[in-house]
Every structure is written in C-alpha cells, then in structure tokens.
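All of the numbers you see were taken from the coordinates with simple rules; none came from a lab. Fair warning: this is a prediction, and the values are worked out from it, not measured in the lab. Cβ atoms are built from the backbone, for glycine too; each structure is taken alone.
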Structure P
Amino acid sequence: MTLAHSDERPHPAVLAALDAVGLRDVPLAIDARDEMLSHLLRAHRGAIGAALVGYFQTGWMAAGLLRRVLGWRFGERGRSRLLDFAGGYGRVSRYFRPGAEPVHITVADVDPEAVEFQRRRFGFEGFVSTSDPDDLEIETRFDAVFVASLFSHLPERRFAAWLRRLQRLLAPGGVLVLSTHGPDAMLPGRTMPAGGLYFETASESRRLSGDEYGSTWVSEEFMAQAITEASGGGASWRRFPRALWHSQDLWVVVPEPAADLSALDLRPGPRGYLDSCYLGAPERLVISGWAAEPGDGEVEVTVTVDGAPPATVKPSRPRPDARPEIGSAAERAGWELRIDNPEPFALTDLIVVTAASPRGRHVVHAGRLETAGLYLDLLRTAREADRLRDERERAVAELRGVRTALAVESRRVAELDAAVHRLGWEKHLLEQRLEAIERSRFWRLRRAWFRFTGRGEEG
C-alpha cells in the first residue's frame, strides 16, 4: 500500500489551509488508490497542492453539515451511531475521532481496500458493501446514515432500491442524509426527461463500471416520489439546494410522517475564487477575486502571507461574470487587496486566502507565491478551454436536434411523395380502364341506343 499524502510529510499548503480554518489533529494520510484525489488532480490540472487542499476542504465541509444534522436530531451531546455509507477512503469520516466524541462511526464501501484503510488508519469499524442492495446482509441499525455522492451516480434500476434498503437500516428516531445532482447542475446538451431522472455512463471513477456507477441528475418531484415510495408514505424530508460543496442538493429524511424540519439550517456558507496574484513591487502584493455567500450574509476575505500581517477586505464590487455561480450575490462579490510589507516578499512564502461568514470559512487558495500566478494562469486557460468545449457541446446538441427534425421532415416528405406517386399510378390505371370501357362493344351499343331513342349520350 502506498500513500499519496502522509502524516509524516504533509504538503505545506494543506497545513496552512487546515490552520486557517482552525482544524488540528486531522489524520492527513491519503491512499494512492483514492479516486476522489485523482478526480481533484484532474480538476486542478495536476496541481497537487490545490488538489490536496480541495480534498481536505470538501471533506470538512461535508463533515460540518453532517454535524449540524446530528446536533439538530440528537442534541449537541447526544450519542449516535453513524454509518458513513459509500465513504471511500475517509474523505469525510476522518473528521470524527473514535472514542473522543459521542458519534460512533461505522464505514462501508464496495471497495474492500478502502474499508481496510479506514480501519487501519482511523480506527473505525467497517464492512464491505455490495453493488446490488438486495445482496447487502447486515442486521445492525443506525441512528444516522450518511450517503455523500452515491445517488448522484446511480442508474435508475438501483436508485429506488438503494433508497429503500438504506431507510431500512435506520433505527427508530433516526435520520438519513444523502446528496443528489439537481437539474440546474446538468451539463450542457443534457435535458431532463419527463420521468425526472437522467443517467449517463460516465463518472470520475476509473474502477467501477459505468453501467453501475455513472452520472445521475434527478428532479425534486422524482425524489419526493422516490422517498414516499421507499418509506411507504411514512417519512418526512427536506431538500437543501446545492448545500453540499455548493454543487449537490442535500436531502434530510426522517422515518416519521409530518416531522418538522424547518429549524434545520444547512446553508453551505461562503465560496470564492482567486482571479490574480502578483508582485507589483518586491514589497507589494496585489491580489483580487470574488467571494460571496449565495443569498444573504456578509463575507470577509482574509489574506495571510508568511512574514506579513493578515489583511482583510469585504467584497463590494459587482462581478456579473460570477452570477451563474452565486446568483444575485454577484452584485457585491468582487474584491482587491494591495498588501505592502516592509521586507520584500519571497516567492517561497505561503499565501492563504479565506472567505468567512457566520456560517463558516472557505479556503479560496493556499500555496506558495511562486506557484500562485502560474496556477491561476493554468486555471484560466483550462476554464476557457472548458467554456469552448461546452459551447461546442451545445452547438453539437443543437445540430443533432436540427438533424433529427430534418430527418423527421424528410421522412414526411418521402411519405407524401410516395402517396402522390401512388395516387398518380391509381389515376393512370383508372384512365386506362375508362379508355378500355369506352372502346368496348357494350359501350358502342350503349351510345347507339341513346342516339336511337333520342336521349343523347347521358340518356
């Protein structure tokens, strides 16, 4: 077994990021087979520091939301047995310490090596899951079941079945927390079908079959019906749009009718983006970006650089380009800071940029000054490439639609041409029959009779 990241030699950007959000004693080991880190490496174009920071940040964001649910359901110090289902190599569970808090963790995954990694590294109990919910044999009941980013990958034939199976794992008074992709998160060129579930056989996984683990988007109406059918009408639920990682809808389901979930607040907190970071002079750092919390709520950006006092700013400038990400909050999301230091900045200095609100703190960037500018240039180029690719996919989808419409019209024209040809042929046959009748002996006698009787041709 090899590690992609270890406790003994942690990446400095990870330590800086964890320190910025006040986290201590978090296990830092990441297994090299962890596909979530591989996915983030691809998303960050191979920038290992940014990928690692993203890995830990998405983990603590999910753990923070889960703690809020547990506190709401069981009280701040209430004991609970939690199942982290499809938890992989512990991106979320590592933020819960066995024996040091009232939450007792059990982990489950279809990958035996992932379960063994969590047992050995973090001390959790665990069991190997199955691809088919009907094959899952476990009698234990849990106070809470947490399922992050599994239903966002399931085909329809597994979706409802897993929802039923996981609800049956709940003890009385328990709570199920799961995430899905909503229609507003669909990729370009995709259209939600009338049934409310769209699935395609592509995902970040290189190990699991696309037929079993692809990419799934569901409508709120589909989920409401699925939860009702899975529980036999005996459950209550609430949807929190894009609460998980600002991208996935979070669903909280309790096995009792007419439960009140209105007091539960799972808004995800602030998010941000770094636009530029450069030295305007050896002693001056110029940095800018945007940060906001969707909806209401003030945000404060803090920039910390080795050897310089922290600098803060409250975003206030309009950033219409960020509207697709944060909606109306883009009207006051832009910010810029110029940090002057008595001593020249060193390219090896660590810089950490965070965005904070009453609901949490988000690490916008963490890394060395020498890599920040290059990383941002890389991301800009990659995002422009992604934009062009998305435009191409939209154009291709539109072209396919036009081609489909043309094919339909061509078939209709061909059918009309065939009908016209058939009618023309029938007309020709009728004319021939009429000519034959008029040349016949009977027809000549008929005309002679009409002339003899004086009744004319028509009688």
Structure Q
Amino acid sequence: MIVGRTITRPYEPGRKKEITFLWKPRIVLAELIYKPGPDRLLFLQRVPDGKTAEITLVEGNKPLEWIKSYARKEAIRLPRGIQDYGSFDELVECCRGRIHAFFECDSKFESVSTLYVLHTWIYERFKAVPYLRFCGLPQTGKTRGIEVISSMCYHPHSISGSITTAPIFRTIEASGGTTIIDEADFRDSDVGSDVMKILNCGYSQGQPVSRVEKDRGGQFVPRLYEVFGPKIIGGRERFKDEATESRCLSYTPSPNRRELPLQLPDEFDADVAALQNQLLKWRLDTLETVTLNVEYVPSVSRRMNQIIQPLLTVADMMSAEERHRYRTDLLAFAQSADTRAREVSSESVEAAIVRVLADGIQRGASLTCKELAEKILEAEQDNIAGLDRWLSANKVSRMVREMGFETRHTRNGAIVIADDQRLRALTARFGIVTESSPTA
C-alpha cells in the first residue's frame, strides 16, 4: 500500500512528481514542513531507526512548490519541524488547554473537539471520518471556535468566500488534512454546488469527485480529485440533505460566561507553531502503530457509531483515567446529538408520512397517496410552513418509494404497501411511538 498526495503531470514525461506527503507502511513516511526563515519547503522523513531527517527529495519526488506561498501566508498551516511532547496524556491536555483558554464551550465539547483535533493527525487510518460543525447566528462564537480548533489540526486550509471553483479540488487534494468551510458563504452559487459535492464524497475513502477538464492538448478529459479528510464547517442552519447532516458532529456555541480575549494574542501563532511540531512528532510515532477501535455502541445510531469510531480510537490511546473521562463525554455528546436529530426528523414530511401510515396499519386501513397527502396536510399544515404549496399525491408517491415502500395502482388511486418491518424501523428512527413500539 502506498498512501500519498501527488500532483501529477501526465503530459510532462520525465518530470519529477510534486508531493506533500508519502507513506509506504514500514518503509517510508515523509511529511512536508515549511521553514519560514530561509523560506523553504523540505521533507521530514522518518528513517528505519526511528529518527528523522530533513531532505529535499523523497524517492525522487520534490515538494509541491506552489504550497510555499500558502504556507508563507498560513493559508495552509504546515509544521516547521518536530518537538518532543512528553506523554500522550500531556499532549492531549495541551490541546484541551488551548481550547479552554480561547473558546467558550461546555466540558463535553472540550473533550469532543480535543479528540477531533487529534484524529485529524492520523485520519488516513480510518475508512470514514466525521465533520465538526458549528451552528448558530452571527456573533455567537462560531468563528472563534473554528479558528482555535482548526489551528491545531493537521494541515488546516480554508475554503473562503473569495475562492473560485477551479482551485477548490486541487487545494484539498494536494494539501490533504483538514478543510475549513464557511458554509453560509456559498449559498446558491457554483462554488456552493462544488462544496456540497466535496461534503457528500469527502467523509469516506474511495469516493473521489470527478470533473471534466481541458488538458494541455485542448482535449476535455475526466479527472478524479481525492477530497477525503476531516472538515470543520461553520453555518447558520442544518443541511437540507439528511445524509450530509448525519456526518456532522454539531455544536451551537453559547454566549461567553468567562472573560476571554476579544482578539487572539500575539503569542497565539507561536504557541500554535510549537504545538503543530509536537503533533507532527506524534503523527510520525503513531500513524502505523495505532489500533483501530471497531466496537459498536448500542446507545447511539449506526451512522453515529461510524463517525465517532475515529474519536474512540484516539481516546483508547490515553491512560485509563483519561480514557474513561473522554469516552464518557464523547458518548454523552453523541447520544444528545442523536436525540436532537430524531427530534428534528420527527418534524419532517417523511416523519409525517410514517406517522400516518403507522396509524393506518393499526386501524387496518389501506391509504392511497392522495389520502395520505390529505391527512398529512390536515395534521401538519400549522407545523410545516408552505406545505400546501408543494405536497401532492404525486409528490407523496415519489417520497414513499424513496423511503423503500411500494405502491399498487387501483381504480381509486395508488395504494401504499406499507411493509411492516420497514415501517417499524422508520418509526424507531424518527422516534415515533405506536402501539407496537417496545416499552421500557
């Protein structure tokens, strides 16, 4: 297996590849670092005896040169070397201390965000990773939370409101690491469409984004971009796509209860640089040796189980006392998030369909799509704004088929065939209580 981030130029044969990272397990592990004094990009390569060496080429590959301007302006934050970090518990506490010093959040989220920072440094070991999302109105602390937490992540780089579509995919693929997205800046735009493609594909390995681009000969050819990796998102509202929403660990900041600096102090960047160097050493020490946590936590949903596994893996590396503390906080946060998701889902049209179908089955009634639409309008008109403007028998018919139910045409209209097993699963998912629901 070879893992790496490479910009290839197939139309320039013989040219050295430009890379930011190369990993051949148990053979070579090389990381790009930036030296601000001489303004140089170098590779920090771990050699077989466990030591490291700063080199200009790794296996004939040179550093990706255009990254230098990004690193110089800290648009992509690269480590400058490595530093000892003591024990892993000490490194964890250092990360948590920075969050506590500059961002107001509850203790559970301090634990979750600390675990999130650390998992970004070994994210290649996981098949799927979560997104960390800050929700809320302006001036609630979203930006400060993103700034403080992302500063400690692996290769943080921002998709800002000024970016165009062309560099988005190249930047993510080349730099790897943690992508910072201000979701609210991209509404109803071409960039917004590209961002949603990145979010839909980027949480799981093996789902590159395909684009058609012109090559040097003027021919339009398909090009795959790797967009997998951690992402930190700021936005005001939930995602309309439930699949994207379910990949997020969401937090809504509260007004400050402590006196925090209105602006980050001058020493903030110096402290970040030192911590990044310590985290890089931990990455070099850990990337190949980590034991993945594959347990299933029955108290949270399957999707939540999937996205918290990387964080549970990090918690497992701590001492027994710290492991218990961080696991407890993470699972409490995950359970609360699942509860909120069910509450929001229970107010959706899909949930209304399930409620009416479940009620019909209990009464032994078969409902047509038209009757189903009428009952939903009657029950939810005051709860779901604008429902009467778009809900129709045809729309209900499409929705129930998307939910896995079948319909059968009759002289009275299309009847919904409500499969009992699927209906029970959906009532549990939306938190709907029926006569057949299990009792505590």
Structure responsible for 4.9, with distance in nm of label points 7 Å out along Cα→Cβ at positions 208 and 280 calculated and labels P, Q on offer: P
To test your reading of the models, identify which of P, Q gives 79, 60, 42 for Cα extents along the principal axes in Å when calculated. Q
When distance in nm of label points 7 Å out along Cα→Cβ at positions 72 and 400 is computed for each of P, Q, which one produces 3.8? P
Which structure, out of P, Q, was relative contact order in percent (Cα under 8 Å, 6 or more apart) calculated from, if the result is 11? P
Value 0.40 of FRET efficiency 1/(1 + (r/R0)^6) of positions 168 and 352 (r between Cβ atoms, R0 = 35 Å, to 0.05) was derived from the coordinates of, among P, Q, structure Q
